[in-house]
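Alright, structures below, take your time with them.
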Structure I
Amino acid sequence: MKSRPPVVDMDTWQAKRDELLVREKAHTHEGDAIAAARRRLPMVEVDGTVEVVGKDGPVPFLDLFQGRDELIVYKHMWYDGAPPQGQCEGCTTVAWHAKDAVYLNARGVSFAIVTTGAWDEVADFVAFMGYTQPWYSVRDVPEPVGGEMGYLSCFLREGDRVFLTYSTTGRGIEAANGSFGLLDMTPYGRGEAWEDRPEGRPEGGEPCWYWRSDAGGNATWGPTSRPVPQWTRPQATPVETLGRRGSYH
């Protein structure tokens, strides 16, 4: 039987909630201070004329700004030759949560996803997933436009000049995934083994254990699983090979 939080009266609950709120506010203020420091980082100029490949063919990286002054790029990992269900599960969580950039656009910020896959493969994947955000292949393009994937990077434009202002990876990219923050509010959390949890609560699984599921919606990394959102795609019909093949490029 799963352990649950203790049951108390409303006054006791409110007192405990208010106690935690002090820590939450301190956490928020520290996050504000870190963001302020981030805005004060120096920047490095990059070649805005380097060509990337999108649905309209090769275009200069400068075009990703879509005329705006700021640009956020997610660098999506890619496995050459893999079917859609074999592409990176972690990058799928980011791309799925960042399908619509209307609020970024309203603030004057553009958003794009780049990956090292060959464009023909990338285009098929984008169509399969139903993505509408701009995607580009940066195959053989050097850092910081191309290079290592799995990063969120921010760029600033001044006329035809382009500058890298910030980049993060690992848990730094959680800002793009709202589900993590919501799960952190629940009594059972993310359900991952590394979490500090009260005694008796459900034991955590391996990191990211719920990023793939079978057709019944059961979380599993077994041979019949796919990245979770793919089961909502009408093209996600059964195939023999559900896992990864090929190699990361």
Structure II
Amino acid sequence: MTVKLGFNVDHIATIREARKICEPDPIAAAVLAELAGAEGITMHLREDKQHIQDRDVQLLRRTVTTKMNLEICPAQEMVQVAINNQPDTVTLVSEIHTELSTEDGLNVAAKVGDLAKPVMTLKNNDIAVGVFIDAETEQVKAAKKIGADFVEFNTGKYATSCALGSNEEVEREISALEDMTVLARKYGLKVKAGRGLNYRNVAPIATIEGIDELVIGHSIVSKSVMVGIDRAVRDMLEIIRR
């Protein structure tokens, strides 16, 4: 199974919002990424609108030709935004307003009662729903319990281990991702992974059997500053496919 690349355009919008002007344009970046081979576009519409704005979501829905994935917190008003824009998929994420980017997985196991309703509401509106979670047994089981269609495993701990930890820590994180991918597949859930993946650490995750898609933003955007979106996306795809 070939692992797909989902390009997250959030950090294009972050650069734009630093000056509160119209460039760089996340819609243009999405188009270039798709032309370079990305098979999905992800954006996170936060309640505080730190980077992606409502207008971006509307324009991306009209522009994206692969698959559009909208990340939101499970608040009722954000669920309604998703219904109004009809992305192909929605990923429910944890959201802390003091964070510049989502760090931790959503604690689905502790919020089963709260999450079942927004999941069902979205699915009743023909939107596939997933949850961004840590690679833990109780979280995978809870994702299945609330009716999620897929999970996206948080690879943040893995990325940190690659940068700062020991080989044992790296292997432990890879093992957890492998085991939880098997469990999620057993429950009929599709599997994505993302957070902190870059050109140096992505290869071992891309080889995990059962992962459908890797969602990567910051690393690709960082490289694109030097070489452009097209080259940055193609270089990432080469690593993933090789």
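Please treat every number below as a calculation from the coordinates, not as lab data. Values in this document were obtained by computation on a predicted structure and should not be read as measured data. Cβ atoms are built from the backbone, for glycine too; each structure is taken alone.
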Distance in nm of label points 7 Å out along Cα→Cβ at positions 36 and 132 gets 3.8 when computed on, of labels I, II, structure I
Mean count of other Cβ atoms within 10 Å over residues 52-59 gets 16.8 when computed on, of labels I, II, structure II
Cα Rg over 2.2 N^0.38 Å, calculated, reads 1.16; among I, II the input was structure I
With Rg and Dmax of the Cα atoms in Å, for residues 172-227 alone computed for every candidate in I, II, 12.5, 33 is reproduced by structure I
If helix-only ellipticity at 222 nm (-39500 (n - 2.57) for each DSSP H run of 4 or more, over all residues; to 500) is calculated for I, II, the one returning -7500 is structure I
Note: distance in nm of label points 7 Å out along Cα→Cβ at positions 4 and 212 at 3.4, derived from one of structures I, II, originates from structure I
Comparing I, II on FRET efficiency 1/(1 + (r/R0)^6) of positions 60 and 188 (r between Cβ atoms, R0 = 25 Å, to 0.05), the highest sits with II
